Structure 1
Amino acid sequence: MLLIVGHVMRAHGIRGEVLVHPRTDEPALRFAVGSTLVVEPAVAGLPGTLTVEEARPHSGELIVTFAEIADRNTAELAKSAVLNVDSEHVPAPEDPDEFLDHHLVGLDVVTVGGEPLGKVVRIDHAPASDLLVVRMPDGRTGLIPFVSAIVPEVDVPGGRIVVDPPGGLFDL
C-alpha cells in the first residue's frame, strides 16, 4: 500500500529543485538523502520513482532536489505530483499507544459490551483529536474521537477496536 508523504507544489529556481508540501509527521525521515519516493500519478517525462539528493526547509515546506530532475523544465513536469512511500518500508511505531492510519483502516469496531458498530474506513486528523471514520452496518458513517476515554482498546493483530461511546454520539 502506498502512503502519501508529500506533493510537489511547483518548480523552485533553475537547477531542478521543487517545492514540496510534506504530508507526513516525519519529513526529515521521509525526505532524507537517498530516500526513494514513488510518483503518482505517472508523469510523462519522469520515472516512476524519485531519489532524494537534498532537502531543506523553506517557509513550512521543503525544497527538494531529486537525482532524476536535472533542470527547471523537468521540475515543471513534476508539478502536482503526489509523492509516496510503500507501507512495507514504514516501521511500526515503538510507542504501544501510537498507530499508523493504514493499520487501523479495515478494523472492526465494537462496544465494550461486544456490540458491533462497523468498520474503520479512514482516519481524519482534526485539530482537537484524530477521528475514526466508521461505516456502520446501516450504511451511515460515524465519527469517533480517537481518545483513550472513548477508545480503551486497540487490538490490531485481533482486527478490532473497542469503544465506549458516550450516549448520543451516533444519534445525528
Structure 2
Amino acid sequence: MPDAIVRPSARILLVDEQDRVLLYRGLGLINADEYAWFTPGGGVNDGEPLHHAAARELREETGHSADPDEIGPVVATASGYWKASDGRLFLALDSYFFLRVREFKVDTSGMEDRERSLVDRFRWWSLPELQTTDEQVFPPGLAGFMERLLAGDVPDEPVGFPWHHPDLD
C-alpha cells in the first residue's frame, strides 16, 4: 500500500505492584459502533527516540511521569495498516515497553481534546480478568504475553503481536 503514511508509536505495558496491567477503553477506534481496550501510548514525534515518546505519552495519557531511562527495552512489536476517519491510510509501527509502577490514580488532563473524546475510562486488569474477558483487548495475545512477563520471562528480542486490523493487510 504505497500511499500509506508511516506512523511509529510507543506503547506501555504498565503493571502495578499487584501485577495488574493498565488499559484504557477507546470508543470507535476499531469500528464506529464498537469499543476496545488498549495499552497507553501513541505516536512518536519526528526525531523523538522511542523511549522518550513512551515516557511522554505515558505522562500525557495517564499523568504518570517516568524517566525514559527507566522504561527498558522494546519487548514486543506490531505493525499493519489502518484508516483514519478522513480516509487517510496509515502504516502503524507499534513498539511495546514493559514498565512496573506503583498503582496511581489516572489523570487525563494532559490528553489532547480529541484523545479525551475517544477514551471513556481506564482500568487496572488482573491477569485472570484479561484471560477470561469477552471484551476486545488489543493487541491480540496480550493476556498470554502478560502471563510470560509477570512470570519474569522478559524476551531478549521483541515478540511480534498480530495486527488488529487484518481487513486492511
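Structures 1, 2 were shown, and distance in nm of label points 7 Å out along Cα→Cβ at positions 83 and 155 at 4.0 was computed from 1. Among candidates 1, 2, the computation of helix-only ellipticity at 222 nm (-39500 (n - 2.57) for each DSSP H run of 4 or more, over all residues; to 500) that gave -1500 used structure 1. Given 18.1 as the derived value for Kirkwood radius over Cα pairs in Å, which of the supplied structures 1, 2 does it correspond to? The read-out comes from structure 1.
Out of 1, 2, which structure matches 13.9 when Kirkwood radius over Cα pairs in Å, for residues 91-138 alone is calculated? All intermediate terms of the calculation are to be shown ahead of the outcome.
Numbers: 1: 11.9; 2: 13.9.
Answer by label: 2.
Highest-scoring entry among 1, 2, by distance in nm of label points 7 Å out along Cα→Cβ at positions 35 and 67, is 2.
Have a look at 1, 2 and say which one yields 30 for relative contact order in percent (Cα under 8 Å, 6 or more apart), as calculated.
Numbers: 1: 18; 2: 30.
Corresponding structure: 2.
For structures 1, 2, calculate mean projected area of the Cα convex hull in nm², for residues 59-146 alone and state which one comes out highest. Spell out each step's value before the answer.
Values: 1: 9.6; 2: 7.2.
Going through 1, 2 one by one, mean projected area of the Cα convex hull in nm², for residues 59-146 alone peaks for structure 1.
Values quoted throughout were computed directly from the atomic coordinates according to the rules given, and no laboratory measurement underlies them. Predicted model, so just to flag it, every value in this text is computed and none were measured. Cβ atoms are built from the backbone, for glycine too; each structure is taken alone.
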